[in-house]
1. For which of P, Q does distance in nm of label points 7 Å out along Cα→Cβ at positions 66 and 90, calculated from the coordinates, equal 2.0?
2. Who wins on mean count of other Cβ atoms within 10 Å over residues 18-25 among P, Q, i.e. which is largest?
3. Can you spot which of P, Q the value 15.6, 63 was calculated from, given it is Rg and Dmax of the Cα atoms in Å?
4. Assign the value 0.85, calculated as FRET efficiency 1/(1 + (r/R0)^6) of positions 114 and 130 (r between Cβ atoms, R0 = 30 Å, to 0.05), to the correct structure from P, Q.
5. Out of P, Q, which structure matches -1000 when helix-only ellipticity at 222 nm (-39500 (n - 2.57) for each DSSP H run of 4 or more, over all residues; to 500) is calculated?
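Please treat every number below as a calculation from the coordinates, not as lab data. This structure is a prediction, so every number in the text was calculated from the model and none was measured. Cβ atoms are built from the backbone, for glycine too; each structure is taken alone.
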Structure P
Amino acid sequence: MWTISINSAINDGQNAHYDESCSSTLASTFSNGAKDPNTGVATTDLYGKCTTTHSGTSAAAPEAAGVFALALEANNKLSWRDVQHLTVLTSKRNSLFDAKGRFHWTMNGVGLEFNHLFGFGVLDAGAMVALAKRWKSVPPRFHCEAGTVDKIQ
């Protein structure tokens, strides 16, 4: 419930070979899909060094966390639900595609395109921060419970 599922897209718009398809995937970030060793993510490394070969969902999740941190800095009143809404509304489909043709973009009930590999698209930090600055929080989560069944007849 308080989780934002992030997948990877590689620099040519395809999904990475290690990606899993899942309806819970909310968005993607760019990472190296092992197709080109020169397109890794630059980051800090062990022993005070830097690397340009960081890749995979190990790179995708921290990239997303950084985007969310920027949005929270722009508006520190954002709830976890607000961040989910901002993610959906500002992610970009661009030219993302499943090279194997298994998962197509589908229009959901409110007219937004969704894909089981990429979610609603690649996170757009600029768009998310801009929207976060003027965002009005969504209402609290509606929660209902049903009674329990003591005996199955």
Structure Q
Amino acid sequence: MLRLNARESAVGSLIVSGADVAVWESTERVTGSATASGGTAGSPVTTPGHRPLVGFDDADALVSLRHVRLLRRALFIARGDQAFGAQIFDGATVTIFPGDESRMFVLYLLRIGNLIELRAEPVDRTASDDMIMKQFGFTLTPYLLTRESRSR
């Protein structure tokens, strides 16, 4: 478990390298997911600048720390046999062990007040991404596209 200080929790982006899936839940309980290959499910959460609060840029998952007050929690799943890790703006990193044949680790992010807490949590390697999301209490919010009113 690693708790970032106030400056580390608010400046720049948290970069998670090696993750295959990112799942998020906003403070309004809007939940969605994205994959490194470009797939999405659930509902997006965007910042006031219309950028994803959590998403992928090439192979790296990013969390916009400037708008962290909009985020309740996030989960990063890495399926490979390589270690994966997180980096903050000043270059400080944390590395997560890939596990063994029977278990792997996921990175669980919680916002406590205005601070970020990162936890490496063990899960069954054979569990599907959906099963892992359910183990952590994530249920994806259906995405509804809204239209403008046609009032005359």
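1. Computing distance in nm of label points 7 Å out along Cα→Cβ at positions 66 and 90 on every structure in P, Q gives 2.0 only for Q.
2. On the way: P: 14.0; Q: 23.9.
Structure Q comes out on top.
3. Label of the source structure: Q.
4. Value 0.85 for FRET efficiency 1/(1 + (r/R0)^6) of positions 114 and 130 (r between Cβ atoms, R0 = 30 Å, to 0.05) corresponds to P out of P, Q.
5. Going through each structure in turn, the value belongs to Q.
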